1. Suppose mean count of other Cβ atoms within 10 Å over residues 388-395 works out to 13.0; of I, II, III, which structure was it derived from?
2. Which structure, out of I, II, III, was helix-only ellipticity at 222 nm (-39500 (n - 2.57) for each DSSP H run of 4 or more, over all residues; to 500) derived from, given a value of -17500?
3. If we compute distance in nm of label points 7 Å out along Cα→Cβ at positions 204 and 244 for structures I, II, III, which one ends up with the highest value?
4. For distance in nm of label points 7 Å out along Cα→Cβ at positions 52 and 76, which structure out of I, II, III has the highest calculated value?
Structure I
Amino acid sequence: MNYKAPVEDMMFLLKDVFNIQDEMKDVTRFEDFDYDLYNAVLEEGAKFTESVLSPLNRSGDEEECQHSGSEVTTPKGFKEAYRQFCEGGWPSVNADPDFGGQGLPKALHVLFEEMLYASNTSFGLYPSLTAGAVHTVAAHASDELKATYLEKMVSGEWAGTMCLTEPHSGSDLGILKSKADPQDDGSYKLSGTKIFITGGEHDLSDNIIHLVLARLPDAPAGPRGISLFLVPKFMVNEDGSLGERNPIFCGSIEHKMGIKASSTCVMNLDDATGWLIGPPNRGLACMFTMMNKERLSISIQGIGLADMSYQVARQYAEERIQGRSAREGKQGAAIIEHADVRRMLLSMRSTTEANRALAVYLGMQNDLEEHAATEEERKAAAAQVALLTPIAKAFFTDMGYDSCNHGVQVLGGHGFIREWGVEQCVRDCRIAQIYEGTNGIQAQDLLVRKVCADKGAALNVLLETISSTLESEKSKEGLADFVATMEAGLESLKAVTDHIMKQSEDNIAASQGGAVEYLHIAGYVINGWLWIKMLGAADVLSEQAKARKFAAANFFFAHLFTKIDSLKTSIENGYNNVFDLSDELV
């Protein structure tokens with residue numbers, strides 16, 4: 001089954017739920033844009049992803065990337081698809097106009113990213129890494145480096161990567177060993193080995209610009225001694241043409257569970273030439289500019305694959321005749337009439353649509369952080385981006401993986417084989433819970449660095465926003481019961497936040513034991529808030545579309561939102577008993 005982009009639902013979010021034109025009316029960059037343009041972008045994005053990328057998804061998975069010597073070849077059709085991707089201007093949608101970008105809102109771009117990941121996750125990862133590299137170079141590199149590299153990266157002519165992980169150093173980047181030796185001409189010679197490098201080598205673009213973390217000779221130990229360097233695959237001549245090959249080579253590619261058409265490389269640097277980005281020994285802070293953009297992008301991977309899995313499962317459930325109808329008792333019913341199949345389909349849709357709404361909201365906060373008219377607005381948006389990014393990355397990918405597994409279950413034995421494609425959704429989605437910081441690390445980040453560190457200040461702003469929505473929507477027809485349920489959930493989040501902050505003062509390790517549960521509580525509460533917003537705007541929809549929204553919301557509040565109670569109990573039960581165990585008993 002080919003992918004079908006949910007353009008109507010996406011426009012409903014942009015125009016009717018969040019009204020981004022009014023909400024960002026003071027942002028000069030977006031003043032010439034309108035909903036007709038946004039709709040046109042989404043319609044064209046749908047055509048490209050449905051007709052070009054989706055047909056390559058299974059074949060790319062089966063053929064995989066191929067490694068020979070130091071070269072990597074992408075599957076058949078990928079080079080042509082990438083050429084069309086660049087010719088269509090898709091790499092530049094959200095990029096800075098100063099470097100050839102179109103400057104469209106991130107709130108729109110996250111929706112196109114969803115189409116990319118849903119239709120062909122492996123393909124989507126290549127431009128995702130490039131976009132993150134572009135943002136980092138633009139934020140931290142010298143004017144000379146920007147002038148040399150950014151325009152061609154924005155156009156997609158040159159790609160980008162993020163080279164962090166080493167064989168002995170995963171999330172603990174403070175122990176990385178790669179070295180950078182300064183040269184008389186202001187460049188550096190880098191040596192070391194990086195692993196798990198997405199798009200480290202491929203045949204899609206003419207050049208690949210690697211952003212590499214390494215240590216200077218006099219660097220202090222630990223994370224405070226890491227610097228960031230720009231290392232091109234090919235050197236760039238003064239006239240902008242490509243010169244000699246830089247000695248950063250692919251030693252091998254990983255043989256993975258999923259995303260097989262995305263080249264995941266071991267990269268060896270043998271005195272490769274690079275240039276410093278940002279101040280010496282501040283590379284980790286600079287790289288987190290890219291890391292946080294990638295965390296948002298990877299969160300969208302969870303949404304896209306969840307929606308693709310839902311689309312396949314729902315079509316199959318309507319067509320598969322099996323067993324007796326639970327409603328009418330008749331034999332030979334389509335399985336969509338079976339209670340458990342309905343449970344799974346509604347679980348998939350109710351979380352995916354709410355997560356899509358949060359992606360748009362988080363995209364808006366990114367837009368305001370970078371482009372709002374006043375510093376006060378930019379700082380307020382930045383605090384919300386910092387708070388919501390770990391929630392989005394972990395919750396979207398956890399729920400996305402659950403939805404992909406539901407898809408397999410709906411199809412039964414047919415879901416376990418390749419022909420229908422949902423088993424590939426499971427395999428492709430599984431990595432999203434791991435890379436860009438595992439979801440456990442996201443939960444720790446949320447709890448320790450975002451909630452406890454500022455005594456809940458940023459969280460309280462979000463909670464006030466949610467409360468304001470509940471107050472304004474509760475009088476609308478059909479919403480009173482949903483709002484009452486939401487208010488109880490909101491109180492649970494406040495109570496468990498207070499509990500954790502008190503516990504953390506005495507036993508930080510034990511309080512962190514409940515971080516994943518805490519993040520999921522926050523995720524369900526935010527989903528509930530966004531369901532209230534969607535239902536409040538649903539009058540603009542057709543009667544059928546409105547009924548579908550209310551049905552999904554009703555299922556969400558009756559059967560998924562209730563998980564907050566058990567998660568809260570788990571946190572309150574504490575984790576001291578876990579830390580009291582000896583290692584042999586774990």
Structure II
Amino acid sequence: MKTTKYTIGMDFGSDSVRALVVNTLTGEELATSIHYYKRWKEGKYCEPSKNKFRQHPLDYIEGVEKTIRSVVSKVGSNIVENIIGIGVDTTGSTPVAVDKSGTPLALLPEFKDNPNAMFVLWKDHTGIKEAEEINTLCKKWHIDYSKFEGGIYSSEWFWSKILHISRVDKNVLENTYSWVEHCDWIPFLLTGGDDVSKMKRSRCAAGHKALWHESFGGLPPNDFFVALDPVLNGLSDRLFNNTYTSDVSVGTISKEWAQRLGLATSVQVAVGAFDCHMGAVGVNIEPYYLTKVIGTSTCDIIVTPLQNKERLVKGICGQVEGSVIPNMLGLEAGQSAFGDIYAWYERLISWPITELIANSDLIEDEVKFGLINESISMILPKLNEAASKEPISSNAELVLDWMNGRRTPDANQNLKGVISGINLGTTSPKVFRALVEASCFGAKKISDRFISEGINIKGVIAIGGIAKKSSFVMQTMADVLDMPIKVAESEQACALGASIFASVAAGFHIETETAMNAMASRFEVVYEPIQENVEIYKKIYSNYSELCRTMENHIMNK
């Protein structure tokens with residue numbers, strides 16, 4: 001009988017980082033902690049109107065220290081002594097420019113307030129022009145390097161962001177030795193890495209976002225990038241060719257970080273990966289089950305046996321051997337905005353509350369701001385409740401969910417959201433219902449693409465805050481997809497997936513599947529489609545698809 005050991009999973013999201021301590025024998029979650037990024041919360045270094053979103057590495061460093069120290073303080077010393085590994089997942093593609101030591105430029109005094117020297121968050125779309133150029137070159141080149149990434153390269157991805165920053169900031173360009181993904185940098189940091197050429201790069205990140213594939217021998221050659229723009233000359237030689245799955249250890253935690261976090265120096269740190277891929281592992285994903293990680297955006301993951309590796313699915317975020325489970329093919333798709341759409345609507349309709357009450361002279365400041373915070377916190381729950389009571393109708397308001405562009409199928413970040421069919425009887429709950437329906441129609445577009453490309457979907461699994469909190473959204477999605485949806489019990493499925501990989505990297509479990517069977521989350525509820533609703537939504541979905549075609553032609557021909 002094995003001695004009980006424990007691992008820590010870290011999940012770096014768009015707004016915060018979570019740490020989770022897990023029993024490697026049973027998957028029991030013993031302690032969790034969350035840290036909200038201070039600078040991000042203050043809105044620093046971002047310009048949402050320009051789709052510019054940057055994050056300072058200090059937010060991540062502070063998050064590592066505060067969350068792990070917190071969870072360590074919540075469990076007994078006997079558990080701390082038996083923590084054997086740390087796994088890490090992050091958003092992506094979220095790259096940063098680094099010097100030769102692997103230090104992000106923003107940690108150097110001369111770049112500490114330069115957004116171009118910070119991590120370029122996944123939803124930053126400042127590289128739209130560069131993505132278009134990459135797509136054009138890929139189609140002209142003797143090898144289409146985008147073919148394993150759905151055939152359409154996105155502005156959300158590695159090279160689009162690198163090229164954009166290299167063009168707009170000469171000082172950053174001249175001081176950059178290499179570029180690294182967030183999910184690669186955190187394990188490198190924790191293990192005391194000081195030479196970027198020795199960094200173990202994630203198979204997940206490289207294959208889905210960086211044009212890496214084993215059949216290419218790694219990354220595209222230097223002459224491809226020079227043809228794209230001479231500012232990239234030589235960069236690929238300072239990046240990587242080898243990649244690693246997350247069951248591999250980067251090394252042991254450094255003495256400095258062990259002391260800072262209160263851990264033993266024997267703790268192994270696993271190779272990082274993207275949040276959605278580890279979330280799928282956290283719920284014990286099976287072949288042909290679509291796992292939807294539903295948050296600010298969505299990420300949709302399917303795994304298949306390797307015999308499907310030559311079948312190229314068009315318009316998704318790639319298909320990579322080992323990006324989810326080693327020795328299986330991982331396929332990724334997703335929506336550029338999901339929860340972000342609801343958050344936008346909350347901001348839109350809360351403007352009078354914040355502006356009018358905040359400037360009122362009738363009540364004291366303490367009461368005033370308490371009222372504002374209480375009112376805003378109730379907006380989405382009340383909208384969910386009211387919208388769920390609105391009838392489903394093919395004559396109601398109709399929305400396109402492209403508020404942050406379209407990730408898949410067929411990435412196009414030039415697209416914009418649309419609200420149509422409004423009249424003098426339109427209410428906030430009716431608009432909110434249309435927003436929810438649109439986000440579910442966007443999800444159906446993805447499942448339809450997989451099915452049309454020969455990837456069967458046996459079922460749907462949902463992870464994330466919205467899946468846990470909104471029965472209205474999940475029932476709508478079940479009705480639109482006409483599929484049952486199982487919701488994971490764990491509130492930290494991504495961090496749980498990271499802890500599962502840590503248990504393999506530390507040698508406790510022999511392989512990922514064994515660790516998943518022992519540690520993965522169970523399911524707390526299943527949403528079954530309501531056939532009456534399914535039939536109505538077929539008509540509305542047809543209207544949605546027609547509006548998609550009309551508006552895409554309109555927007556792209558302007």
Structure III
Amino acid sequence: MNTKVKTRTWIALLNLLFLFTAINAQPVRQHLHEGWNFRQARGTNWYEATVPGTVHTDLMDNKLIDDPFYRLNERGVQWVDKEDWIYRTTFDVTPELLAKKNIVLHFEGLDTYADVTLNGKKILSADNMFCEWQVDVRSLLKEHGNELQVYLHSPIKIAMPKWEAVPFQYRSSNDQSENGGLLNRKIGVFVRKAGYHFGWDWGPRLVTSGIWRTVSLEAWDEARINDVFYNQQSVTAQRAIVNVTVEVLADKETEAKVAVINRTDKRTECRKLIRLNKGLNKIPVSFTMKKPRLWWTNGLGEPFLYDFVATLELNGKQVDVTEKKLGIRSLKVVTAPDEYGESFYFELNGKPLFAKGANYIPCDNFLTRVTDSIYEKTIRDAVSANMNMLRVWGGGVYEKDIFYDLCDKYGILIWQDFMFACSVFPAEGELLESIRREAIDNVRRLRNHSCIALWCGNNECLDAWFNWNWKKTYDKQNPAYSDIIWKQFKNQYFVTLPAVVEEFHPGACYRKSSPYSDDKGTRNHTVGDMHYWAVWQGLKPLSEFNHERSRFFSEYGFQSFPEFESIKRYAPL
């Protein structure tokens with residue numbers, strides 16, 4: 001072999017070695033979705049389970065209950081939410097993952113009260129459907145035969161003592177407690193899970209439990225990127241200033257490099273050498289883009305998305321990378337005095353936007369049945385109907401990432417409610433802290449999406465307090481009760497939630513409630529947003545839609561029967 005061939009061979013081998021070393025340095029993820037079984041806690045028979053999933057869908061898959069959407073089967077499954085359930089699986093761990101210095105078990109969603117054990121040791125207790133849960137399990141894992149168990153407590157049995165301990169009832173207008181065999185015990189307000197699971201005027205009462213989102217092991221050495229926030233400080237057609245915060249978890253003090261790369265334009269926007277401290281590090285970097293291609297909503301222009309990558313290097317090796325599609329845009333909610341009262345409209349890239357859209361409720365009571373193709377069809381239907389905005393309504397869930405990805409892709413803005421609707425909540429102590437943690441998890445998860453137009457504290461809770469005679473009823477019963485609820489209300493929507501938005505999504509608009517004109521719940525057609533249901537609930541003629549006026553209708557409609565062909569699917573002749 002001549003010298004040139006030997007040289008090329010050694011270079012190739014060194015490149016392969018470098019590639020292997022770089023790959024080996026990257027974080028490793030192993031999903032834990034296989035081999036699950038479940039049983040009723042007071043039973044003995046185990047059945048196959050699907051994870052992510054719900055107890056109801058697993059019972060249906062095993063033909064233990066009938067489809068609750070068929071005929072009157074909803075009545076026959078009300079026992080399910082009053083039982084405890086156990087899920088378990090056994091799994092092996094790859095040598096590559098087990099060799100890492102840091103390993104966490106990550107549940108992206110547990111519905112709702114869950115005790116988790118790994119190899120016989122309890123590692124976490126969950127109490128909020130909307131939170132993510134991570135726990136260090138490095139010391140508990142072995143290569144073969146790991147046993148993971150999730151004990152799901154009945155949300156009814158957990159909430160009932162809390163309801164009984166209060167000398168008054170928290171109003172919750174859509175909680176179908178009677179259908180659930182609970183008489184007037186509207187306990188849903190004590191449980192941080194989707195409100196519509198307890199029933200609504202448009203849907204059944206099916207109170208689910210389950211491992212409803214992804215569960216996985218995540219492993220890494222020395223350091224990893226924990227989060228990246230792209231804060232679009234200033235955007236015009238001439239330039240965009242983007243402040244980036246790269247969060248890095250580190251095992252020890254060490255030097256590192258972080259970089260933000262614009263793959264679309266094939267350039268490194270910024271690179272920074274930093275000193276990492278042990279623990280969580282927040283690294284600020286910034287860059288300016290000249291004449292960016294702006295993101296527009298459906299009908300106004302192209303919803304252009306840039307491909308950005310944040311990288312972390314240690315000792316010359318890339319140890320982590322995160323990717324994000326980002327639409328560059330400026331977005332404001334303009335509320336200013338004018339000749340009619342006070343304006344309320346969205347301004348996108350300096351241009352007033354006429355919002356056209358709808359309220360969005362979850363596609364199914366059993367959320368794990370909502371496939372990516374269903375999300376795709378839903379958003380494309382909105383586009384085809386010439387919509388440019390959807391309101392994620394507060395009685396459902398903070399949707400999966402793909403929902404917001406599709407809204408970014410197709411140019412659909414999102415009015416994002418926090419998950420509170422048509423109720424008053426005992427928001428103090430542990431529950432208020434759980435609400436704060438829930439808000440942080442979801443604001444951080446969603447804040448990079450270009451589609452997020454604003455955050456709203458709740459759906460109709462303020463209106464209900466002042467205009468549905470709730471306050472007057474409490475005042476008559478006992479003014480002290482009214483004072484307690486109003487103090488909790490203000491702490492929840494006037495203090496806690498806006499503080500989370502201000503800290504974790506600075507510059508984003510926060511509205512205390514919807515509809516909202518002022519803190520007294522005034523229904524003012526010249527200020528703020530309105531909900532209009534008088535044609536349906538008030539029995540006014542359809543022609544009223546031509547005459548009713550508001551600065552912004554964030555909700556309106558007419559509840560009606562489906563077409564007869566749809567009815568025959570669940571109530572055949």
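1. II
2. Answer for the origin of the read-out: I.
3. Evaluating distance in nm of label points 7 Å out along Cα→Cβ at positions 204 and 244 on every structure, the highest lands on III.
4. Ranking I, II, III on distance in nm of label points 7 Å out along Cα→Cβ at positions 52 and 76, first place is II.
Only the coordinates and a few stated rules stand behind these numbers; no lab work does. Keep in mind that what you see is a predicted model, and the values were worked out from it rather than measured. Cβ atoms are built from the backbone, for glycine too; each structure is taken alone.
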